[in-house]
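What follows draws every value from the coordinates through simple rules; no lab data is involved. Computed from a predicted structure; not experimentally measured. Cβ atoms are built from the backbone, for glycine too; each structure is taken alone.
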Structure 1
Amino acid sequence: MPETRDSITDIWGPRTGFEGQEQWPARIDEHTTEAPDHWVQSACVLCSNGCGVDIGVKDGRIVGVRGRAVDSVNHGRLGPKGLHGWVANNSPDRLTKPLIRRNGQLEEATWEEAMSLIVQKSKDLIAKHTSSSIGFYTSGQLFLEEYYALAIVGKAGLGTPHMDGNTRLCTATAAAALKASFGSDGQPGSYADLDSTEAILHVGHNIASQQTVLWMRILDRLAGPNPPKLVVIDPRRTYTAEKATVHLAPRVGTNIPVMNGLLHLIIEAGHLNHAYIEAHTLGFEELKKTVAKWTPDRVERLTGVPADKLRAAADILGTCKTLVSTVLQGVYQSMQATASAVQVNNLHLLRGLLGHDGSGIYQMNGQPTAQNTRECGADGDLPGFRNWGNETHIQELADLWNVHPDQIPHWAPPTHAMQIWRYCETGSIKMLWISGTNPLVSMPDLARARKILAKEDLFVIVQDAFLTETTKYADVVLPAAIWGEKTGCFTNVGRTVHISHRAVNPPGEARSDFDIFVDYSRRMDFRDQHGAPLLTSTWQTTEDAFNAWRECTRGRPCDYTGMSYAKLSEGSGIQWPCNEEFPDGKKHLYEDGVFATATEYCETYGEDLETGAPRSKEEYQAINPNGRAFLHGVDYEPPHEEPDEQYPLWLTTGRVVFHFHTRTKTGRSKALQDAAPDSFVQLATEDAARYGISEGDMVEVTSRRGRVLEPARVGGIEPGLVFIPFHYGYWDKADRPRAANELTLTEWDPVSKQPHFKYAAVKLRKVHA
């Protein structure tokens with residue numbers, strides 16, 4: 001059947017009223033090009049929402065999708081990316097054979113040739129330079145089982161500390177903020193909280209574009225009899241901001257002053273749950289002292305947010321009986337990222353708005369399986385939210401994998417992505433294995449990133465489904481199966497785990513990432529302490545890996561022990577923790593006000609939010625949080641690059657509703673590509689007039705690192721600020737410099753190590769009309 005609606009022009013579809021709490025009615029969105037002969041259960045992988053979806057199959061090909069009415073996340077709804085992104089599976093330019101660079105050119109090879117080359121290179125490097133000469137840079141788009149296999153291969157097989165993912169670019173601050181406040185990663189709330197909440201706060205999060213189905217839920221509430229009040233903090237007038245009760249548009253890099261100003265007003269007005277603060281938190285007096293300086297007038301002078309608007313927002317946030325807050329890249333990729341995200345956690349702790357229906361925090365993810373990268377340890381952390389500084393946690397993993405604890409890297413914090421790239425630049429990492437990501441569009445300061453991958457002494461492996469800007473620099477390219485062509489699980493922001501069953505076979509000789517990692521382990525002959533193969537003796541299928549993962553989570557915050565492939569295939573996704581105590585999963589964490597901060601349980605001993613200096617176990621024990629959450633007061637620090645006479649404007653980057661990350665998949669869907677075929681530079685009407693620029697004019701934007709040429713889009717943004725979506729690279733016929741990250745800077749948050757994409761100083765000029 002055709003699409004049930006034109007989701008390109010009608011992004012969110014018709015309104016459907018709520019019938020009560022958790023009574024969001026089903027609406028099945030569907031798009032097929034032919035009538036399927038059968039449907040296969042899955043979930044969407046084109047944002048972090050994790051919507052249940054069925055894949056339509058005919059004659060061994062994917063011919064469409066439909067939303068799953070029984071799924072608790074979306075009740076059958078799908079956004080434009082979910083309805084159209086599957087077309088990429090059938091794209092004629094899929095990689096079907098391994099490629100090896102010979103005489104400067106990538107040429108087709110056999111799997112035997114490609115894997116033998118990788119293994120020989122690995123063994124040579126280990127012999128000459130130790131396993132620390134090998135690094136892995138993965139994605140937020142593989143499956144749970146693949147991340148866990150990669151984590152074991154890297155940590156127990158090779159013993160390299162150099163493993164991270166592009167989740168460092170989009171979701172590292174989410175994890176850091178949750179750890180800093182609550183002792184462990186894991187979102188406290190549930191999507192169902194939106195069904196009844198009195199107020200919603202979006203901080204640096206254009207949810208209307210980035211989580212379209214979650215926004216449908218909010219739109220339905222706004223159109224209902226008891227609409228929530230909506231506070232939006234964003235310098236652009238986005239779809240989300242247009243619906244706000246109060247829209248605060250601060251200057252770039254001033255999230256801390258805005259949040260401190262809001263907390264100051266809430267404390268000053270006495271809108272606090274004193275009993276909750278006393279029983280369940282630490283640090284209130286320090287926080288109160290820090291935010292006291294941030295009066296509305298001072299906030300207005302520094303941020304540009306009018307004092308009366310700040311007061312109006314504080315009144316909503318201070319008096320609502322329930323509150324849902326969401327945070328994304330406007331915080332995570334900006335100055336003082338972790339410190340700013342933590343202030344949102346502070347708001348909920350001060351008011352006791354956690355652990356019950358209608359109140360929750362979504363420190364959002366940018367990618368569909370980013371949560372699993374963190375859970376499984378493929379981002380460098382330890383699997384099961386274990387603490388790298390806790391010897392008992394290391395021993396638990398050593399026992400699970402039957403290796404000596406010294407084999408598992410834990411002598412220093414895990415190497416974050418930006419440092420991995422720096423080690424490649426200096427030559428200490430000599431082999432970089434990139435899987436499921438396209439860093440030569442997504443990394444900051446692309447000129448530098450290209451130089452690093454072009455180094456003759458760096459052996460580059462790229463595992464992907466398509467040729468990309470990054471494969472141009474690869475020594476070996478491995479053709480990977482993608483969604484719909486393999487079986488595995490993934491977890492969304494709301495801790496909901498879905499299973500995605502294989503619907504069709506991958507094209508040609510493409511293999512799943514799981515099979516590739518297991519094959520590498522076998523060929524490297526990684527063995528445990530008893531001489532048995534590290535993976536291959538027990539791991540024949542992804543279900544074997546899932547069962548091993550369940551055991552790894554036992555007793556940890558992300559407990560999966562009550563789940564199975566069979567249970568996940570029964571209908572809806574299931575929230576963790578799911579175990580004997582919560583056989584059907586658990587909606588809210590911290591219902592009893594007891595947080596994951598006990599010394600022997602916590603995922604981290606914490607860091608100084610201003611410097612990133614880690615706290616020792618002894619220092620943490622002296623604080624003795626014993627299940628209490630941390631309130632953190634942090635003062636303002638200005639961005640380290642600001643506009644000046646030479647570069648007088650701010651640049652910020654972001655996304656558009658029709659594309660996902662670097663367009664590797666969505667750019668191959670005609671409907672999505674036609675809807676957003678090119679990048680652009682958005683500037684304020686006042687700035688356009690000053691520079692003599694009209695809608696559609698070609699504009700050159702230059703920073704200290706590079707230049708791009710973009711057509712102008714005028715209006716909907718604060719004066720002095722320009723916006724460029726980051727999705728678009730050089731990969732077009734004109735080879736025009738248009739990638740936003742040609743302009744961005746190499747700098748990152750001291751705690752989360754997430755790069756700062758949201759500010760840079762730039763200048764612009766009109767090139768031609």
Structure 2
Amino acid sequence: MGYVPPPTPQHGLEEGPILLKDGRTAFLRRAGPKDLPLFVEFLRRLSPESLRMRFFSPISPEKAAELLLSAKPEEEKVTLMVLAGDPPRMVATGEYVRLKGEDTAEVAFLVDDAFQGKGLGTLLLERLALIAAKRGVRRFQAFVLAENQKMLNVFMESGFQVRARRDSGEVEVEFEILLEEKAAERFEWREKVSTLASLHPFFFPRGVAVVGASRDPESIGYRTLENLIFGRFQGPVYPVNEAIGKEGGTVGPLLAYPRVESIPGPVDLAVIAVPKERVWEALEASGRRGVRASVVLTTGFQDQEAKELADKARRLGMRLLGPGSLGLVHTHPEVRLAAGLAPLPRPGPLAISSQSGTLGRAVMAYAEGMGLGISSFVSLGAKADISSNDLLQFWEEDERTRVILLYLESFGNPRRFSRLARRIGKKKPILAVHPSRDPLVRTLFAQAGVIRANSLEEAFDVAALLALGRLPENNRVRLISNASGPSNLALEALREGGLFVEHVDLGSTAKAEEFARALEEALEGEAGSVFLLFVPMSFTSEEEFLALLEKAEGNKLLLACVMGSPGVRARVMGQVALYRFPESAAIALSRAWAYKAWREEPLHFPDFPDLRLEEARKLLEGKKTLSQAEGAALLECFGLPLGKGEGLSLRLTAKPHPLFGPVLTLVLPTPLGDQVLGQRLSPLTQKDAQELVRSLSHGQSLDLSGPLDPAPYQEIVLRLSRLLEELPQVEEVSLELSGPRIARFEVRLLGNPEPRNRHAHSKPR
């Protein structure tokens with residue numbers, strides 16, 4: 001049984017946008033005394049039956065509001081509230097109350113009658129449980145009227161191990177909130193259901209309104225209409241332009257409307273292509289019409305303006321793509337949607353997300369030239385609302401998507417991205433291109449199982465191979481060639497990628513029949529993939545070789561290189577990925593094998609039964625600094641070995657990063673300066689810790705007489721990672737290791753402006 005890292009919401013745990021089960025948007029935040037008017041107004045809207053279910057007896061809204069917002073001095077109370085609509089009004093609240101010195105808290109919820117059944121009770125329970133667990137609460141209890149089946153279902157279906165006891169007309173519910181796999185899976189499942197529901201209007205709209213449609217062929221509105229029509233969108237398209245007038249008119253062959261509200265049919269998606277100063281008005285009109293999804297093509301928004309636009313869309317019950325988006329396409333035969341400036345491409349297994357619109361369009365054209373079709377493409381633009389984290393969850397469940405390609409310029413929530421990528425990458429490969437050479441980006445991708453490409457060309461080299469829908473069965477590859485020079489290039493690249501090569505050199509005089517026989521033998525052999533490398537000679541023509549590939553069938557991964565062939569670097573031909581250069585093919589195969597190895601590695605977060613978490617939390621209560629004795633006691637609560645030892649001197653640090661969270665760095669101090677042995681992002685799996693300390697098992701690289709046993713160092717890394725996850729108030733830790741023991745340490749708490757004190761331990765513990 002391992003440790004289960006708590007789920008990471010896309011936005012704040014206690015404050016930020018949330019999604020309801022039906023995909024509609026709302027906002028969650030902590031409640032306080034200043035919210036009394038909102039609570040009173042909320043409670044006045046509730047039915048007497050809902051009030052009775054919560055308070056067990058008749059009560060006035062004013063008295064109920066005071067009770068919900070009050071707290072006794074001996075209580076720890078957290079009250080959350082959910083706001084929806086424009087202007088925002090309160091639609092739900094949840095709270096837990098914990099008596100001082102106890103590890104049990106009472107939890108309760110109240111949801112607007114019109115918002116019941118939309119997952120708000122479950123969401124509030126999840127958030128309160130995550131907040132309470134970080135503060136040392138071990139269990140929740142609740143008292144529910146026996147007839148309140150809806151609330152009982154929230155508890156019973158939470159994923160926690162619930163115990164219920166009936167006493168007269170009440171049911172007492174109690175359960176441990178320490179996270180287990182089942183509860184974590186339920187949390188993730190609920191968020192995925194909500195996310196998919198919110199994205200459905202984008203990918204499967206019943207109708208599309210183009211706000212800003214124009215008769216000018218050079219305008220964005222006209223080109224958007226053109227792409228929808230020429231792509232043969234399987235639904236109604238409504239041009240909207242206020243210049244049309246009340247009498248109506250047409251834009252191209254379509255009947256147009258002066259306002260979104262004038263449209264008679266269903267509209268799920270609004271593509272907004274109006275000048276910047278009119279976007280707000282267009283967004284609000286779409287919200288009043290009940291539109292659920294908006295794509296803002298208009299550019300020129302500053303970051304704060306884009307954020308405010310997204311907040312406005314959420315209050316209107318919409319999700320927003322952009323602003324500054326190129327649009328999206330979805331090639332599903334029942335949809336055929338090209339909502340923006342990109343025309344509908346040929347259908348296929350590749351899903352693409354790009355922050356850069358112009359680059360995204362070029363990427364689609366490149367894929368077209370490769371013969372690699374697209375399932376869907378999304379241009380994120382300013383990424384004010386919808387991000388690649390949302391799209392990953394849609395493509396996880398999309399049966400037509402086989403490979404996911406992301407062009408990322410920035411990260412909104414890297415920790416959430418890592419958790420999603422780890423889960424989704426176990427089902428289908430995720431390729432990513434990031435223009436930065438930041439080592440932390442590489443670390444993030446490596447830990448999350450994302451296949452990092454150094455360039456878009458390399459990304460497509462790998463995508464061509466993965467699009468075949470199979471992975472190498474093992475790390476053995478049969479290389480069949482007729483030229484020694486290119487073969488040597490391929491051999492070197494394959495071996496660097498950790499592959500074992502069985503090389504069959506047919507010689508420069510090889511004929512098509514010899515290639516055919518060698519291929520047949522390879523398909524029956526033990527190698528997990530087959531690589532055919534061909535240089536056109538007078539003995540076999542390129543046409544004969546390509547004809548052989550077109551007929552090739554088998555259950556192994558097949559790739560080939562035809563040197564000197566014109567056109568793109570890589571393309572898909574039947575069941576074969578075809579390349580122009582041997583290194584491109586070899587690197588693609590190496591990436592595919594590395595992904596296969598990661599995919600088969602279990603994601604195990606080790607647990608340590610000797611951790612004293614409650615003692616550690618009490619130790620930090622009300623503290624801004626720690627004395628030497630307190631720092632030592634904190635480390636001992638997590639089983640970190642103090643005292644001088646014998647062996648290699650190392651330094652292990654954990655420092656916060658504003659985006660990536662805690663970064664663990666292993667350093668070897670040398671007379672010439674510090675040598676960084678590795679970096680990893682918390683939380684660490686068993687495999688992550690092994691990778692971080694891997695260099696210790698290669699003594700020669702560290703100028704040692706022999707290799708060290710990395711196991712004790714690996715355990716220290718894992719225990720430190722756990723400390724950082726359990727105690728977010730610990731900002732920075734530095735451990736100086738003398739052998740596998742901590743000779744000196746420093747611990748800095750969040751919000752501590754004072755210089756850090758260094759603590760040494762001379763006595764083994």
Legend entry - Among 1, 2, structure where Rg/Rh (Cα atoms, Kirkwood Rh) as derived comes to 1.02: 2
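One of 1, 2 was used to calculate distance in nm of label points 7 Å out along Cα→Cβ at positions 113 and 401, giving 4.0; which?
The value was obtained from structure 2.
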Inset, instruction - Supply the structure label, taken from 1, 2, corresponding to distance in nm of label points 7 Å out along Cα→Cβ at positions 441 and 689 with the calculated value 3.0. - result: 2
Legend entry - distance in nm of label points 7 Å out along Cα→Cβ at positions 297 and 737 - highest-scoring structure of 1, 2: 2
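Assuming -8000 is helix-only ellipticity at 222 nm (-39500 (n - 2.57) for each DSSP H run of 4 or more, over all residues; to 500) as calculated from a single structure, say which of 1, 2 it is.
Only structure 1 yields this read-out.
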Inset, instruction - For relative contact order in percent (Cα under 8 Å, 6 or more apart), the calculated result is 8, so let me know which of 1, 2 that is. - result: 2
Legend entry - Value 13.9, calculated as Kirkwood radius over Cα pairs in Å, for residues 89-144 alone, assigned to which of 1, 2: 1
Inset, instruction - Identify which of structures 1, 2 gives the largest calculated value of percent of Cα pairs over 20 Å apart, for residues 481-608 alone. - result: 1
